[in-house]
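Multiple structures follow.
Laboratory data are not the source of any read-out in this text; all were calculated from the coordinates shown. Just so it is clear, the structure is predicted and the values come from calculations on it, not from any experiment. Cβ atoms are built from the backbone, for glycine too; each structure is taken alone.
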Structure P
Amino acid sequence: MFFTRGLAYPAWTLTAFCAGVFAGALLRRTLPAMAATLAAFALLAAVTWLDLRPHYPVHTFWPMQLFEGAWLVLLCAALAAGTIRLVRRHAA
């Protein structure tokens, strides 16, 4: 229920999109970029599921949602900045 409610779901969706765009700009091939995105997303989800979530009790639902959403948005910002740099470098 945690993953489909609150801020976590849109943050994970945005992260997957940003990771896919970054992988596409980096690899410049569709299928390898899709595979890399899936692998990165699965690794990120596994680390989050196994490392972060067991440490929080159920009564901290919203603080945990805010924490997870915040670091995912920061990751998206870093991926977007990296994508812009890659696109500018390839265009030059």
Structure Q
Amino acid sequence: MNHINIRKFGFAVGSTGVLLYLGCILVMWTVGREGTAQFFNNLLHGLDTSSIIRMNIPVSEALIGIGQTFLVGWLIGACIAGFYNAVTKVD
């Protein structure tokens, strides 16, 4: 079995999370409140998100959110790689 580089895999998962976060921002900018609610309602199998969507998010809060998303994603990716490496035998 192969060995996964923990830092690189963490970076990949964190970066993917940031891309998803930026995609969410793009959806909100382009389709407005109603379109955003419809998009996420469809994505979440009909869960009604219209009451929790907030459209007036300050840039500083979005930047903090991007950083937090990357950090949490990196930690999740590092854990996955670490667990994988721990349970697989490297020949």
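P, Q: which one has semi-axes √(5λ) of the Cα gyration tensor in Å, as calculated, at 34, 15, 9? It traces back to Q. When relative contact order in percent (Cα under 8 Å, 6 or more apart) is calculated for each of the structures P, Q, the largest result comes from Q.
Taking FRET efficiency 1/(1 + (r/R0)^6) of positions 31 and 79 (r between Cβ atoms, R0 = 30 Å, to 0.05) as the criterion, the largest value within structures P, Q is that of P.
0.9 is what came out when distance in nm of label points 7 Å out along Cα→Cβ at positions 15 and 47 was calculated for one structure; which of P, Q is it? Here the read-out was taken from P.
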